[in-house]
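Take a look at these structures.
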Structure I
Amino acid sequence: MKKPGFTTLSLNVPYSKDDPHKSLQMPLYETVAFEFDSAEQIEANFKGEYIAHVYSRASSPTVEYFEQKLKTLTGANVVLAVSSGMAAVSNTIMAIAGAGDNIISGHQLFGHTYALFDQTFAGFGLETRFSDLKNETQVEALIDEKTRAIYFETVTNPQLEIADIEMLSKIAKKHKAMYIGAKPTKKWLEQRYSSAYLRDPLMDLGIMTDTLETAVMWNNLLPLWKAVRRYLKSRGKTVAMVHISHVYENGANLYFTFLSPMKKGDELEDYKQYHQGIIETIRANNGSLSHHHGVGRTLAPWMEEELGTENMQLMQAIKNHLDPKGIMNPGNALGLES
């Protein structure tokens, strides 16, 4: 029998309980609380003898089904849905370590993760011992009977450091520290340059989709948001979404995502012109060309306007000195000549 594909699996994940109205798709439960049949049933639930949803802040049928679907699609043993990446990191570490314990971590971490380990966890008595995770001797020297986990990110952001997964797993197993395993990381490494699962099918249906990000000062954030949204919605049947990702004292990072029908027979040029209009609208409202995702071929034409001629010449001189043969990402780096 042919193994079911991604779409077939996704559409046929069973509900944990039968829907009373036989809905073909899992309904969205927007209620806050859930009813029990008796006081005895509530008591049993609080004792952990009867499992049921109580309060949506903790669990709901909608989230439970989402977890079950991810479990089916990924082959995971268990899936727990949380509201952010930081929640995932903190829940994992706090489940296996507490006051008086320690974890080993690399220095090269996402900024908020570093702050969580170095400051927040320290306040609860959980020590983080930072190390060069490429140095086996250094890592092993930091481990003692209170070490509960070795934490690393790969590829690190923004340093692009790659951990030696096999070496770290060997050390973790030797000292009985927590080891989640290499499979999730290796799977991510295999797929990190793949397009989002739905992007290609959407384009086959004549729908363009993309995400752009910018940084903007607080006093310009609302005008920029309104202007970009107005431009995005200037095309008929366009869906426009935005969220704030990074927040600072003087401003924030905005992500704009859109879905819009393409002109049949002229899709590429249509996308280029629409994308150019978005960038021009961001620039006209004092938004930066990028926040942290870098500048390649698509954004290179605006680099001189963003930095100024003298700064571009300085960057070109630095590149010429460090890369005399022009082998570093030719034609893509910041709009500089190879």
Structure II
Amino acid sequence: MPGRAKYSLHLHHPSCKATWPIPGPKYSGIISGMSLFNHLRGVFAAVVTPLRPDYSCAAEEMPALLDFLAKRGCHGALILGTTGEGPSFAPDERLDLMRTALKIRQLHPNFRLLAGTGTPSLEETVLLTRGAFDLGYDGVVVLPAYYFRHAPEDGLFEWFKQVLVRAVPSDGALLAYHIPPISGVPISIELLKRLRDEFPGQFAGVKDSSGDAKHAIALGDTFGCELVVLNGNDRLFSLALQAKASGCITALANLASPLLNQLWELHSRGEVTTEIQSQLDAARKVLESFPPAPPFVKSILSQRYNFPVWTVRPPLLPMPPHQIEQASQNWVETYHG
């Protein structure tokens, strides 16, 4: 199995009172429980998936998009998450896209890659998760089994346990994906505790896309720096960092990663983030005015940043021309980066 890239980036989290290098996935010189998963800290884009007009995956165009994100302040990217339309792709398409995305490391060796591998099928999730680690991915973000929405928590624990035992190597990192407005299956704090206690070396934490400020605070109060928490809502980024979150994975990072990086750096130095957070709030308001996120992000990437016109896969639909014009105007008036 390929080893992970060796990281030299230095990150500081003032709430945890520790500064550390990132020489690799398992640096043991830090007493914090987060030391196992330092490579998962920072600003990650929930990257869109390039698609041709016939809905086929234009995987060869992904490295250029990742290069754009790396140059604008992203420390890494999540491939095939919600914004990447992950559930809309077959396993072979997902693995092909994961493989092609690795080319970014030829230009940016420290750029971190996460893969969305959760599906309602345990066997398919194991296949995709194992495939991501075989390719050398830094971690996976795994939805709960979201078809049976009333499954008991013991069943969800057993499902994640099977994925961890069968597909995550001893130096791997799995993040549970908490996005109840979409999945319909929340991941409780009690479930996170059980997974952390059972798999302290492989269960890294959670991507929290609940959009719930109280939940973001509860995660910090419960776990402190012992669990990786990556915030999924830009409006809550400052609050989440104050609650000891490890960074973010958001759709807006496709477009406004310089702002997110600036806020991250200010927080890392213990400085005030209010002004930058206000700018992020305004940008997020534009994104939320044109749901869902994938067609909006793809339209702005094309209109504002000269990327190809990428479509979305049904059941999503591309934005109609008049809406693209309005969205682009609103974006330019709000964000100048």
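Each reported figure results from applying straightforward, stated rules to the coordinates on display, with no laboratory input. On a predicted model such as this, the values are computed, not experimentally measured, just so you know. Cβ atoms are built from the backbone, for glycine too; each structure is taken alone.
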Margin query: When percent of Cα pairs over 20 Å apart, for residues 80-247 alone is compared over structures I, II, which one is greatest?
Written below: I
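Comparing relative contact order in percent (Cα under 8 Å, 6 or more apart) across I, II, which is largest?
II
Given a value of 12.5 for mean count of other Cβ atoms within 10 Å over residues 40-47, calculated from one of I, II, which structure does it belong to? Kindly include the intermediate steps, with their values, before the conclusion.
Working: I: 12.5; II: 27.8.
The read-out was computed on structure I.
Distance in nm of label points 7 Å out along Cα→Cβ at positions 128 and 200 was computed and gave 3.1; which structure, I, II, did it come from? List each step's numbers first, then the result.
Numbers: I: 3.7; II: 3.1.
Among I, II, the structure yielding 3.1 for distance in nm of label points 7 Å out along Cα→Cβ at positions 128 and 200 is II.
Taking 0.35 as the value of FRET efficiency 1/(1 + (r/R0)^6) of positions 56 and 72 (r between Cβ atoms, R0 = 25 Å, to 0.05) derived from one of the structures shown (I, II), identify that structure.
Values: I: 0.65; II: 0.35.
Considering all the candidates, the number was obtained from II.
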Item checked: Computed 28, 24, 20 for semi-axes √(5λ) of the Cα gyration tensor in Å - originating structure among I, II -> II
Notebook entry, point to check: helix-only ellipticity at 222 nm (-39500 (n - 2.57) for each DSSP H run of 4 or more, over all residues; to 500) computed as -11000: which structure among I, II?
Noted result: I
Next item on the list: Work out which structure the value 1.00 belongs to, where FRET efficiency 1/(1 + (r/R0)^6) of positions 48 and 296 (r between Cβ atoms, R0 = 35 Å, to 0.05) was derived from one of I, II.
Entry: II
